[in-house]
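Several structures are given next for inspection.
No value in this document is a laboratory result; all are computed from the given coordinates. Everything numeric here is computed off the predicted structure, so don't read it as measured data. Cβ atoms are built from the backbone, for glycine too; each structure is taken alone.
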Structure 1
Amino acid sequence: MGPTGASTGAALDSGRLHGQVLTPGGWMNAAVAWAKGRITSVEGHRRAQEDRSEGAPALIVPGFIDLHVHGGGGRDTMQGQDAVQTLARLHARHGTTSLLATTMTAPLSEVETALADLAPHCHGRAAQSARVLGVHLEGPYISPDRLGAQPPHARPAALQEILRMHEIAPIRVLTLAPEMPGNLALIPQLVAAGIRVQIGHTRASYEEALQALQAGACGFTHLFNAMSPMQSRAPGAAGAALAHAQHAELIPDLLHVHPGAIRAALRAVPGLFAVTDATAAAGMPDGTYPLGQQMVHKCMGGVRLADGTLAGSALTMDQALRNLVAIGLSVSQACSRVSSVAAGYLGLSDRGLIARGAWADLVVLHPGSLEIEQVVVEGEAIDRCAAD
């Protein structure tokens, strides 16, 4: 479970919002009230669907949950120190109310240093920031043949070093290539330690990926990207995901995955959820930014290495939602993919929904454009005009 205590350093005032509210039971024309960071009431009457006509009340939806975030606002998780606070502030302004800070493949000493700097942010939320729920350890336990934009420091997994890092900062999700020597055998032990294992950055065959799922792996990291592709006679890791996975990440920036492939994945994977895979370039102008040990280049909405390889993204979750709606999802369907599905995946019963007793994590959207009008994180109104 995620943190349940009061936030540190944030003023949790009472508040109230009225509009078209997306509740677990559907849309309501209602008022949402909260105190001390928690929703105290949702009162109103049921509506069949959201009204996106001109002059309709604003849409109030659950705060977005991003389980794969490397950076934002010019800073990268691997930089340590106050980098995580900067990226958590940037993404909060775009509707992300909780996230997993995500590491890069690097020498273990560098990963451990980043985790040590990150740890305090996992135990208390800074003002004007998204809640950091823990860590997504993406590498170094991946395939050297499917690095994508990861630096060349892949290595087989070792249980004791993972558990040591888990003690430094809580690892909620770990990306692993199951075909690497010894990795498959470690999956049950990692799951027993409370770590969700995802298959990713892998050249695994269909059969190897299926073995990993049977051993306890519970998802796939950025489906279709940096994994063995699906072919008619060699389904690969992507085929195993479509055939068997209950959960998988997907980056809906419309660069990493074609809209048709997104729709195929939505039909095949019940618990498909959106992630940004955002880099330091998120929320920043075109230019050059750090991604772990490497520099990446933001141009024309994408982020790439010098050789043109996609290297994470500049995506924010509000744009992810708008992209999903643009390819044909309803607002409520898109909201589930950027919020409630990820909450369920992490076992969080008090996030990703608007209901009495849940955290007051709320996003107010213009009913026509779906642009953000207001964000509330654990009862705190976010100043969307603030500069870091």
Structure 2
Amino acid sequence: MGEETKDDWAGPLAGIRVLDFTRVLAGPSASLALADLGAEVVKIEPPGTGDETRTFPPMRDGESHYYLAVNRGKKSIVIDLKSEDGVALAKDLAAKSDIVIENYRPGVMDRLGLGYEALSAVNPKLIYCAISGYGQNGPLRDRPSFDIVLQAMSGALSMNGEPDGLPTKLGIPLGDLVGGINGPIGILAALHERNVTGRGRYIDISLMDGLIGMLGYIAQLAFFTGHDPARQGSQHPNLVPYGIFPAKDDGSIVVACLTPSFWGRVCLSIERPELTEDARYDTLEKRRDAREEVNEIVSAFTRRHTVEELVEIFTEHEVPHAPILGVLEALSQPQAVAREMVVEAEHKTLGRVPIVNRSIRFAGDSQPVPEAPPVLGQHTDEILQEILDLAPERIEALRSAKVVA
């Protein structure tokens, strides 16, 4: 971890302010991406528990692992949006912001008086991003959604799992995290447009749309064949050998043969160079049709070697491969260390804590280590004083009335 200096660059979004009404995962992952890019993110949380994820176990000294994971680099202010004064404060903050992100069910923000029409009236340049399970229209618009539900509805769940078993949920909550990908893409595009037009825009992000978009070539395969793609476990529907192969030491290794040139390298690495020209396996289609034979040929070799030996062999022959790492091992591997993917930040109550670093880097400029996720309401006074320029007496009156905390 490099030492932080006063000259560190905040990021390309320095000077952009985001008003963040999000909670749980889909919305916070979107505002996290903007914070990582240098934007100032002001997270509005309700009185009491704040973002629901602050209560998700396991906990350490009252802080949730879940909240810590997706709220680094943000500022927390507690505002009661059910009060008139609270809504007025939120509008005042929107007037001084560039972007609003929310991930309530469609209609909730309008009922609070904080929908796009209300906020754009006080700030026509405002970019407003609404993230929801199914989007702002359609028959499922008002239905609650969670990651596994979206995986099922998008078709993604149907393809995941072993061929002879039930479908299996993706280990990473991609149904929610797609909001953290598509939301920022739409926002950045709208920022560029605003530079031309001078006006903001409403962005409608559907998590189900996002997962369907990620089907990619799988959707095209279904269009071509007229059939749903079958579950392949860790294998590829059309590429062989591609998947997980057993090792001598009860471990396993991933091998991915994507092109004819890689097939030649696989043959050399498993000490079967004659297979390169074997007419039974010399095309992608033939290897696909002989999937069981080819996989057994590769497995017969991998079973005679440990994972460590296989990594050395496949590395020597430049075969795409990987040992299957646990999360802690993945975070501490030399490549992750070289890329500084884990850093330490100073948390207000937990002290020095390890956090995952930004995943987007910019050559030539160094960003400081992200600030640790805030405790509930940590920046309330700072935001009211520095952004809204409220006097201490006014802040104390708002606190006494339980509008802020």
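Where is relative contact order in percent (Cα under 8 Å, 6 or more apart) largest, in which of 1, 2?
Working: 1: 22; 2: 19.
Going through 1, 2 one by one, relative contact order in percent (Cα under 8 Å, 6 or more apart) is largest in 1.
Hey, helix-only ellipticity at 222 nm (-39500 (n - 2.57) for each DSSP H run of 4 or more, over all residues; to 500) derived from one of 1, 2 reads -11000; which structure? Structure 2 accounts for this read-out. Figure out for me which of the structures 1, 2 the number 28.6 belongs to, where mean count of other Cβ atoms within 10 Å over residues 97-104 was derived from the coordinates. The read-out was computed on structure 1.
Among the shown structures 1, 2, from which was the value 0.95 of FRET efficiency 1/(1 + (r/R0)^6) of positions 201 and 265 (r between Cβ atoms, R0 = 30 Å, to 0.05) calculated? Here the read-out was taken from 1. Looking across 1, 2, the calculation of Rg and Dmax of the Cα atoms in Å, for residues 153-216 alone that yields 11.2, 34 traces back to 1.
Quick check: 87 is what I get for volume of the Cα convex hull per residue in Å³, for residues 225-304 alone, calculated from one of 1, 2. Which structure matches?
Numbers: 1: 108; 2: 87.
Of the options listed, only 2 reproduces it.
If distance in nm of label points 7 Å out along Cα→Cβ at positions 209 and 345 is computed to be 1.5, which of 1, 2 is the source? Kindly include the intermediate steps, with their values, before the conclusion.
Values: 1: 1.5; 2: 3.0.
Source structure for this number: 1.
For semi-axes √(5λ) of the Cα gyration tensor in Å, the calculated result is 47, 25, 19, so let me know which of 1, 2 that is. It would help to have the intermediate numbers written out before the result.
Working: 1: 32, 23, 20; 2: 47, 25, 19.
Here the read-out was taken from 2.
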